[in-house]
Structures are given as C-alpha cells and as structure tokens.
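In what follows, structures are represented as structure tokens.
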Structure I
C-alpha cells in the first residue's frame, strides 16, 4: 500500500487529478456552510453575469449558479461513489463465483451477457424510466448497467488465479472454495477491481448528468449538473455562463477521475507499457 501511494505521488498527473477531486469533494461537502440557498429565486437578478455578489452569475430565475454547481456536485459525487461501490460489490462477488465455479459460470455469464447486449446508457434509461426518477433509482439503474463489466474483469482474473500453484496447494490440503476465494484469490485480484472502480465512478458521473439533462434524473428544483445544462439551452447566446460552469464542472470532474484511474492503472499493473512517471 505504501509503495502504491509513494508511486502515485511521483506521478504529476496523479497528484493534480487527486488534488482536483479533493477540491470538488470538499466544495460539495462544505457547501451548506458557505454557499447561498441554491433554490432562492431573485427575479430582479435574472441572468446576471459573473460579479462580486454572484461569482459565477445567476440563472433564468436569479438563482446563484455557484451555489447550484457545488450543491449539484454533492448529488453527482454521491451517485458516482454509490454506483461504483454497489457495482464493485455485485461484480466482485459474481465474478469470483463465476470464475471459480464452472457451473455458476454457465448460468450467470449468460445472464450478464444478455445485459451487456444493451449499451449502458440505454439500459440505464430503461431502468430509470421504469423505476421513476430519483437518486435511488439512478444508483440502482447505473449499478446494474455497470455490473456485467466489472463481473467480467473479476471473472477473468479469478480464472487465471485458480490455476496458480498456491491455489492448487490450498485445494490439495482440503481448504474449501469460499476460503480460497477470500484468502487467496480476492487479494490478488484487487488491483483490476480498484482500477475499474475509478472508471465506473467517472462514467457514472457522466451518465448521471446525461440522465438529468433528459429529465430522468433527480427532479427539479434540486440542482444537478445535467438539469442545469438542460435549463441553459434557451440562453446559450444570451447568458453563456449559465451553461459554461456546470459543463466545466462535469468535464473537470470526469477528466480528473479518468486521469487518476490511468495513473492508478499504470502503478498497479506490472505489465503497463506506459512510462513510470506521467
């Protein structure tokens, strides 16, 4: 663990992306302490550009865009982190079982192959549409959409590890399958699992914004980056800041997550072809 952290700290992109993510999380978590009410309407201040009183300007109802961006960040980061954790849990458990037990693999893999036949975004739209727009619905829908991807990664690692000599030795002395999976297979499969978690986090944030943009995310007046972009479409030429700042929040957050995931992959993957620093 210390070696991994030390290696990441020697990578400038990892340090920068991690600093950006920490800043986004801190701004979102501490927003109630310093940000104005994101739903406070002030018609007299409609579509006011960035100024000392409104650092990022106001929207079509006179609401402070900075407050809405940081508050929307809380929802996006909550959904992204929750989807990543739930999908990792489902994918890890099912991947271990499918990779170690061939009978489970024959049944479970066929089911998840069916889910993977649908693009993640379309599957998420269908599930959220059936469940109704809410934070819980989004988390459940996106977790199911990303579950097969993680399961296949874990399954592949498990199928390789179960042929290792230390696993065969454990079976030879009578160690049961669940114990082998928890004590020998899972610890050696953690690197790809963690790496996949960072990428799922980034894609979940992006898909949350897409669903909100389409009206399938968290219902207004609760601010999300996606519904802010949807509201700003009519005012692109009149008030460009209305769309620039929520869009910038999405781009910066997703880019930082992907950059950190790349750096983590380079650090944890011994077969990486990338340079040692970058």
Structure II
C-alpha cells in the first residue's frame, strides 16, 4: 500500500515536524489540532524552519513553497477521512490518545492505516480501542523531526505484515533510518535515554553536582552533544516524567522510579524550554541554571 495523503493529529513540536518532513517528501498533509490557531502557529513554525533549511542549502525556495502548498488545515477529525495514513502526535497521555482514536476511526477509509507517534505507550493497548488493530502501528519520530535521522517502528500484537511493510516504505520515503522495536515500555531509545536523564536528576537531587557540573561532565566526559539536564528541558520535563511513569509501572522495577526532584519541577509548572523554566531559566539572553 502506498500513501498519498497523510493526516497528522497534533500541531505541536512533534506534529509540526512530522508535517514538515512529509510535505517536503511530496505527501499531501492534513494537519489538525484542537484549534485552528494552533495549526496556524504550526504553519508559521514550519515555514520558519524551512527558511533555515534554505539558508543551509538543504532545500530550495521552490521546495519550500511546494511543501507549504501541500499542507491543509483539518478543522476536525472528520476532515481526516481522505487520508491513507493518519499519525497521532498528541500529548503523551494514554487517555487522550485513546479518546482520539475512538473518535477518529469512524471517519476513516476502510483500508486507512493509523499510527501513533507515542514515545513510550503500548501500541497493542492503543490499537485495541480502534476498529483496525491489524492496521495500527507505532511510528515514533525523534525530536526535532526535520533534523533527527531515526524513526522507531513498533508493531502491536495484531499489526499485520502489510501494515508493517507500508510503514517501512513510508519511513524510507522520508529519507529516515528505521529501527524496529518490540512493543515494550518506552521502546528502544527512551528505554535507554530517559533512565539516564532520570539518573542525572538524581545526581542533582542528591547534591553530587550542580546543573552546570553535570551537563559539562556529560558533554565533555561522555562526548554527548547536549548535557542530560539541558536535554530534559528540550524534551519537556512533563514528557520525561510521563515516560518514567510508563517504565516504572510497566516493568515494575525500582530502578525506573522517577526522581522526586523531577516530580517537583513538573508540579511547579517548570517544564523546560516550552515554559521558559526548567533546570535552566530561559527568560534572559542566556540560559541560567536554576539549581
């Protein structure tokens, strides 16, 4: 099965990035969110990111114009009806995702494939609330989508081979590299990455080092391009906490217990870059550690 029209539900950082790369790859995009304002903001973000790609020589002005012309606003889930593939990229909340899939499926073509961009939640569980678990799959893009090369593909227990092969072809058409994961909590990347971030937060919580010391140590000592606390702010501390909860509850191992300091930051609404404060304060000209 080949796709021509791709629906993207959620116009936040991930959804806008997915729409961006799909439009550049030649797909017609239906981009939707809870409000038209959010989609219009996403279109402005996509345009700005494409302008930067022109500046770096990755695309041309004609590429930008053609890609933006391929993106249409979906006013509601009913507008996703013509899509061959619909990718859900809503918040990392299982109840929210299940509600979206329950409402979405009656509007879709019989042979349409549904995918979730979830970074941690069971594909089998999400598929179970749809009318097409055999045509449901996890397609997990990395953030930022236009820059990161990897996409994780995750089959649920009911995912059929034709669905998997179609998803593989789709990922290849985006010039991304595919990694196949079994349907276990947090899959591959976040199963490894988020416990490392959580441990960095424990290192801060226990006073082993400051924010600056921990990030410097991992950048220069482990050759990471970004320190773990800086990366947590970039991902969003609420997302980090959500993934750690999925790991802790799904694997029942105390090593995945979310750090109390991470919980406290999320309770305070200090979620990282998107709220201007997390482990760093982003309200000035340069980020300043908050601890």
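Between structures I, II, the calculation of FRET efficiency 1/(1 + (r/R0)^6) of positions 10 and 90 (r between Cβ atoms, R0 = 41 Å, to 0.05) yields its largest number for II. When Kirkwood radius over Cα pairs in Å, for residues 106-249 alone is calculated for each of structures I, II, structure I comes out greatest.
Out of I, II, which structure matches 13 when relative contact order in percent (Cα under 8 Å, 6 or more apart) is calculated? Source structure for this number: II. Among candidates I, II, the computation of Cα Rg over 2.2 N^0.38 Å, for residues 66-145 alone that gave 1.31 used structure I. Given a value of -13500 for helix-only ellipticity at 222 nm (-39500 (n - 2.57) for each DSSP H run of 4 or more, over all residues; to 500), calculated from one of I, II, which structure does it belong to? That value comes from structure II. Taking mean count of other Cβ atoms within 10 Å over residues 82-89 as the measure, the highest value among I, II is held by II.
Taking Rg/Rh (Cα atoms, Kirkwood Rh) as the criterion, which structure among I, II has the greatest value? Evaluating Rg/Rh (Cα atoms, Kirkwood Rh) on every structure, the highest lands on I. Ranked by FRET efficiency 1/(1 + (r/R0)^6) of positions 122 and 178 (r between Cβ atoms, R0 = 35 Å, to 0.05), structures I, II are topped by II, which has the highest value. Tell me which structure, out of I, II, gives 0.15 once FRET efficiency 1/(1 + (r/R0)^6) of positions 114 and 234 (r between Cβ atoms, R0 = 30 Å, to 0.05) is calculated. Clearly, the read-out refers to I.
Readers should treat all values here as calculations from the given coordinates under stated rules, not as data from a laboratory. This one's a predicted model, so the numbers in the text were calculated from it and none came from an experiment. Cβ atoms are built from the backbone, for glycine too; each structure is taken alone.
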